[in-house]
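Each structure below is given as structure tokens.
Quick note: the coordinates plus some simple rules give every number you see, no bench work behind them. Because the structure is a prediction, the values reported are computed rather than measured. Cβ atoms are built from the backbone, for glycine too; each structure is taken alone.
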Structure 1
Amino acid sequence: MVDDIGEHVGSLGTACLLLADDVVLDLVGERVVQSLEAADIEAETLEFNGESSETEIQRVADVVDGRGTDVIVGAGGGKALDTAKAVREETGGAMVSMPTVASTDSPTSALSVIYSEHGEFEEYRFYDQHPDLVLLDTAIVAGAPTRFFRSGVADGLATWFEADATYRSGGQNVVGGTPTRAGHRLAKLCYETLRDHALSAVDAVEEGAVTESVAAVAEANTLLSGLGFESGGLAAAHSVHNGLTQLEETHDATHGEKVNVGTVTQLVLEGREDGFVEDYVEFSLALGLPVTLADIGLDDATTAQLDTVAEAACDPEETIHNEPFEVTPPMVRDALRTADRIGRRVGERQS
């Protein structure tokens, strides 16, 4: 699939820039450049600095303008792709998403998550255009570290709970519209697919194997989740994630890992039945996903730290206000504490 990129990009432009970090450039850079050049497309590469920040976006945009690039390919994880989308917005031309890990639902979406240079969430940036092409090679995804695959599962699992909360509250989806029935159903299909296939898919990826379950989960993590959250809406899980990024201790946890703690918190916040919450925690543990604050770097979290997370999660612009009831920082703080306690209790029971 990666070797065929030239065939697909030929209709989009004549000069291409591949943006990826050093690991991804070593993995696919030469193959991408060879495929593009074989299709008579000028091809150059640029190393991504690792953060989808305003500084990085401007740096890459200056390079694109200087080289006369009319197609930018973002390859790697969500931050590289989000940076490429933001650069396309600044410079024009076409944009290609080439995820090498199925770790987020970024590849298909028309938005970027913008962080500070230190990894703190700053804003969502929305665009009128989606990527012109999404190219996912399941063999490369299966060969990537399993942690990233699991992270994508966590991000995808949240899609249903958040879209359903938005649907029930009559809130807005991420483009400011009314949640659609299609988005709601796609979000549920994403969840059902992951519940049906994620465990065996993780087993396969651990072996570097490509199976039908790997393909199903890769589709759910990227396409179904991307369509589901854009059309269906986000709610508490991603707001809690955004709050957690304000604490330096969580910066080594992936996006999906923090989202999973946010999902458990959302279920507690909504007052879901004990058995339902515990089932979700047990499934998370079976997948190797974090369910406690300590799992994402917050050992012995203080009240001040939880208040910081809760205040950020309840910012007036946050999607937590799509929940079908009013949410306040003390409610989020207490839900975080309770979710952490449930995660520890279920984990101890299984050990």
Structure 2
Amino acid sequence: MGVQSVSKKELKDYRLTKRVAIYAVEAIILIFLIIMSLGSGSVNYSAKEILMALSGQGDSVSRVIVREIRIPRTVSAILVGSNIAIAGALLQAVLKNPLAAPGIIGVTSGASLAAVTIMLVFPALTYFVPFAAFFGGILATFLVFALAWKKGTGVNAVRIVLAGVALNAILGGGTSLLSILYSDRIQGILMWVNGSLAGNTWIDVQTLLPYTVVGFIVALFLSDIANLLQLGDSNAVSLGVKLNQARIILSITAAFLTGISVAIAGIIGFVGLIIPHISRLLVGSNYRFLIPSCALLGASLLVLADMVARTIFAPIELPVGLIMAVSGGPFFLYLLKKVGREGY
């Protein structure tokens, strides 16, 4: 018994050490990408020039570019990427489906339609965009669950997906309709509609940061519930989980993270689909460890995508949502083929 307990302890310590090492590597990658992002653009800066600008020793132009343009933009990418990745992981727990993501079940479309309505129909109220996007995502989530609800059995993962796909199409059509009706104003938000961090300032960072911190903490508190849902409905119920309540809470948290991110950066797809899969390969499927990994890798991916968006065809800047669509589409097809083979 003593040998067995020691072996279990050693195995647990090994897994913890491995995960800490993986977190360290992910953090190093993120720091490297941050430095690359601060130095890349229409004007390139070396690491030394970046440090000088940060310390106030460089010329006035480099100080403005690095401190007032690139840093808030990069920080916004970090926060948005983390939020969407965590939201995707939570939704995959709710639906027990590796293809689940905020953009697939209507959360992103709800947040986008609400934000576009404010920006096009009521442009004088643009300061309400973050709140509108959040409530749009929440409302879309409630509509999905209302449509998926069946008396006697509540909701299940299949009905949620079907309701989400239908609602996604309807809300996406609403956004397209507004774009046509207000075509004279759409040019001003075209980059946002396609997902962009261009023009993000410290005000955007200050708006996004508290929501991100709250969402991350709530997601960590919900990690045990997410873990129990992975055991299957019957096992989760036997362990005291109220399935409908758990799914609604997790989905609202995902909508919260998605809504505020859409308000700041527009529609950015595939981050919430790709990152949870990569994180599971690295740290396992325990949500206590998966959520921090998703936060780090989601931040890294969006910082990289934003850097590519503004440099690949410089001085022309592409929407970061377009970069994610081009790179995420093939990964989605790979997952679709893999899921089909494994019989989900």
Structure 3
Amino acid sequence: MMATYDYYDIVGELISNKVIPKGDEFDFEMSPTSLNYSRYFQFCQENLSERCNDYNIQPAKFYFRESFEVNARAGFKNKYYVIAVNKGTIHTLYDFFYNQNNIFEESELADFNQLNAILDVPVGYFMYQSATLFTYYHELGHLIQFSNIIHNEVIPELWLNEQYDNSVDNFDFTKHIYEFDADVHAANSVCFHPIDLWSNLDDEYKTLGNLEKILSLTLASVFSYFMFLMKNKNEEIYYNKYTHPHPLIRITYILTAFIDVAKIYYPTISQQNVINDVFKVTTILFKKSKVENIIIEYQDKLFKEYQNITDYISLILEKIKDDPTLVVNTVHKKQ
């Protein structure tokens, strides 16, 4: 039986050891969605404490930050490895996905609505879970990177944020490499959740079509999350700029990594079917919400820029070879 973790004990420990300042933490107890916070915290802290002993990141702690901004971060300070997710991330993703669950009843997404009857959670809630799980696994990737860096250097403190900083051009190609590495780790890790969900369906519902739809919902969740992280949502596709690769570059290599894992177990999955549904779902989600609809424009850009995108990904792949700080060269090569 897994342990139950006390959020307030962990926050108190981080404050008393001067890892985070008092007031940085979010007290979710009185939140109307406190159960979402509690479940997510328990999953993340359990995973950090009980399943990550091979990553050399102990002690590792998780907490929520008192900020309405959609953001998350990973850090190392005073010998603690820390993942923090802003309360704004939880609120925004929950409102965007779960509160729009009725859109799957509309004709454009009618083929997805049947999943509401056969999954153990509503489709919108599954998308919310997928986005937050990806967030956690991405930040975990950064913690593993930090551990590998610290093994070779004496560094007292490290932090990486997920919010796109495109206010000034402070480009560093190494940052793009670390984001790629954390994204691939998250894609590999989160892929097992929709596969597990599908494998537990009744036999009559375990069709290839349903598997592809569940996988596409997971990827659509990740893509949507990236949209919320961008401050300038009309940004043209860029390459050697800013702190993070452009979302279309990220979703391109994440989709490939994600599908590659799924195909190990189910080789007949159609990548084209999945990517078509990713854009279909995200387009309608943004169209029906009050959030600026930029997906259709991005879809056009993806096809126009596809060769440049793949060339940039190839450049990243060339540069990551044998880098001992990256998850793909340590954890993944051992698996």
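One of 1, 2, 3 was used to compute semi-axes √(5λ) of the Cα gyration tensor in Å, and the answer was 34, 21, 18. Which one was it?
Here the read-out was taken from 1.
A further question follows. Determine which structure produced the value 1.6 for distance in nm of label points 7 Å out along Cα→Cβ at positions 48 and 160, calculated from the coordinates; the candidates are 1, 2, 3.
3
OK, next. Could you figure out which one of 1, 2, 3 the value -25000 for helix-only ellipticity at 222 nm (-39500 (n - 2.57) for each DSSP H run of 4 or more, over all residues; to 500) was computed from?
Going through each structure in turn, the value belongs to 2.
OK, next. Identify the structure, out of 1, 2, 3, from whose coordinates mean count of other Cβ atoms within 10 Å over residues 80-87 was calculated to give 32.2.
Going label by label, the one that fits is 2.
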